[in-house]
Structure I
Amino acid sequence: MGRIETTLQPLGPLLQVGLRTTAARERRGLGESRDVTAMIDTGASSSIIVPALARRIGLSEGDAAIIRPVGEGQAISAPTFPARIRLDGLTGKGEWLELDLIGIQPASPVDMLIGRELIGKLTLIIDGVQGKVLILY
């Protein structure tokens, strides 16, 4: 089982995750890999990514998703970006997890939000008194 310890920041738990394109695109030499700053957001039903970043590193645009951003009165259509992420970064030993990231600008100044579809696969322990977060995966 993998383990990540981080601190509880004013925005929420932040971590550096490895991000890369799908295995099929990678085999064709498309896309690049990089570490990005992600925030765990228990209020987000889906994980999201800054669309410009997704395009810059060569993630392909998938089908549109209909979502309802917090604070918005109505649903909007946003592109999806099939990707793989590694919770412990590019050089980590964790497995690459495949998911469709929703391409919208997060309200927080981070590259991506980790939403409940991925949080549901983790054990998340938050110690607010000590300001520490433990992620088991």
Structure II
Amino acid sequence: MTFFFYGTLTSTGDAHGLVDRFRGATEPARVPGRLIETGEGDPMLVVPASAILAKGSNHADGDAAKCAKYEPVPRGPVADEHWVEGEWVELTEPAEALPFLDLYEDFTPGQESEYQRVLLSVECDGKWRVAWAYVAP
């Protein structure tokens, strides 16, 4: 299962410790979108609905399988978007990591949450991949 981390969960972010024991391969990455502040000093990624390939559930195995099922859809920034820099991260134990990450990001599948976990197309050194990301609802 792969993720795009752009704020506190990056390898140099304030909350990297939540991910470090599950962090496998990690590469610089970027997505088209824009960042807003949550009011608590944390960034929140905003992407258009058309960029979302799938929405997160409470089934880690099913969500991990979606990373292989969906093909990335390359796209560049439009309108008020820009490239948002971050990291593409492969989680080594997604079933164990996902509950911690969802709790940290205040995401509860099927309910109104501070963040939503969605599958996006992510650009890594000219190659497109898919990854889960926590974004604005």
Comparing mean projected area of the Cα convex hull in nm², for residues 36-75 alone across I, II, which is largest?
-> II
Value -5000 of helix-only ellipticity at 222 nm (-39500 (n - 2.57) for each DSSP H run of 4 or more, over all residues; to 500) was derived from the coordinates of, among I, II, structure II
Among the shown structures I, II, from which was the value 0.92 of Rg/Rh (Cα atoms, Kirkwood Rh) calculated?
-> II
Please state which of the structures I, II yields 0.75 when FRET efficiency 1/(1 + (r/R0)^6) of positions 68 and 116 (r between Cβ atoms, R0 = 25 Å, to 0.05) is computed from it.
-> II
Between structures I, II, where is relative contact order in percent (Cα under 8 Å, 6 or more apart) highest?
-> II
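Here, each number is a calculation from the coordinates, and none is a lab measurement. Quantities reported herein were computed from a predicted structural model and do not represent experimental measurements. Cβ atoms are built from the backbone, for glycine too; each structure is taken alone.
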